[in-house]
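J.: Below: a set of structures, written as structure tokens.
Just so it is clear, none of the values below were taken in a lab; they were calculated from the coordinates. All values derive from a computational prediction rather than experimental measurement. Cβ atoms are built from the backbone, for glycine too; each structure is taken alone.
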Structure I
Amino acid sequence: MLKLYVGNKNYSSWSMRPWVLMTQAGIAFEEVMVRFDAFTPESQFKHTLGPISPAGKVPVLQSGALAVWDTLAIAETLAEMFPDKHLWPREAAARAHARSICAEMHSGFMGLRANCPMNIEAHLPEQGALIWRDTPAVRADVARLEYMWCELLQAHAGPLLFGEFSIADAYFAPVCMRIKTYALPVPDAIKAYVECVCALPGVKAWVDGALAEHDFLDFEEPYRLHR
């Protein structure tokens, strides 16, 4: 049985990606949630993950003695382990395109990440309006997302980025959460894609888990002192 180590569902965008991917694709796994108590060397979080992954971060996929960390490495490993699931698009050019946008998400969109941290339970439209007004980097990131998503939805006739569910949709699921939490202004085509992603059973299951946590972590919530 595969084992997937994840952080708090409400906050951990990186953990969300492989969890949603495996759940939506019907890949059986055991979930191990490692609470975000802190990220200092002496924290329980680091003590738990240290013996499993040298990076000391979530997510980690464990298969017997093999440990795979980093979301993109996990996604590629799962695609190799379960070729029948077609986790990447079936056509070669589409696969290359999907890998490119996932790598772009992996290393980019820093304005959106830094200013709109994932917080599924929260509804922060007022903060979102201020962020949108005052932060050009967020507006630039959302503009790039709009162009990318609209191009793919048109090319592959939707409703998901490459028609059928793929690693790319799992990869951008946390972005959909951010758009909803902060009520960022996006065109109707993007709103429709966000709603489609949120309706996926794998995403709904993650969101339900996030809402059930009731675990307020002040260092993850720059815009609230309490719930």
Structure II
Amino acid sequence: MSSDATTEAPQGLSFLRKNMEVIIAILLGVVSIATAYVSFQSSLYGGNQAQSYSVGNNLSTEAESMYLEGNQQYVQDSQLWQTLTELRLDIANPDPAIAEAAQDKYDTIYFQSVSEDFGGAIERADAENEANPDFYVDPSDDEEYQESLFSTYGETKEESEKTIKDGDQAGVYSDKLTLSTVIMAVSLFLLGIAAVVSVFRIKLIMGAIGVGIFIVAVIIAAAIPYSPMF
């Protein structure tokens, strides 16, 4: 058994000696292609990051505009409710002339200025105030009414944050792929040295180290999801 083992080892070394240049050339080609592919994937993720940031920032600006618009409407409705409340007091005035004039003004303002959402809030508030006179409910605090004003803002803001978060993740992937590319470049350097040195032992050591480093780079790159071009 020891004789067979000793004959197999020299045969393996003999094969390497005869074909080392070809093996290293093949390895250089494989590592070069892998480096180009990983670099391409890194650039795709970099583009995805830039696009996500651009879209996310635009959505954030749009969301803020929606919030300002909703808040402006909320302030206007609050002021409108104060006017309607004063008219309601006049409607209850014992003087029929004052009450009738106030009613006409109330109906006109309500028809012209009260939105459907705010009108629903007023109706619900009136019902609650009538059911529980000891506790005043302001229609401006109505949840359905506020949701109608700010729900679009919330959805757009959430989409903006998600898009920017996706951009952050794309940036992380791009950085890891760039690291993998740098490590593969080191592997190419070592394999290049192995290709030109004449001492077989040094050639074998350099090649083995280069392959080992390349495997590490492949493991890092393989952990990153594939990024399609389109």
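J.: Looking just at distance in nm of label points 7 Å out along Cα→Cβ at positions 82 and 130, which of the labels I, II belongs to the structure with the highest value?
T.: I
J.: Have a look at I, II and say which one yields -17000 for helix-only ellipticity at 222 nm (-39500 (n - 2.57) for each DSSP H run of 4 or more, over all residues; to 500), as calculated.
T.: I
J.: If we compute FRET efficiency 1/(1 + (r/R0)^6) of positions 114 and 218 (r between Cβ atoms, R0 = 41 Å, to 0.05) for structures I, II, which one ends up with the highest value?
T.: Largest one: structure I.
J.: When mean count of other Cβ atoms within 10 Å over residues 74-81 is calculated, the result is 18.2; to which of the structures I, II does this value belong?
T.: Value 18.2 for mean count of other Cβ atoms within 10 Å over residues 74-81 corresponds to I out of I, II.
J.: Here's another thing I want to ask about it. Figure out for me which of the structures I, II the number 59 belongs to, where percent of Cα pairs over 31 Å apart was derived from the coordinates.
T.: II
J.: Can I ask one more? If relative contact order in percent (Cα under 8 Å, 6 or more apart) computes to 25, which of I, II did it come from?
T.: Of the options listed, only I reproduces it.
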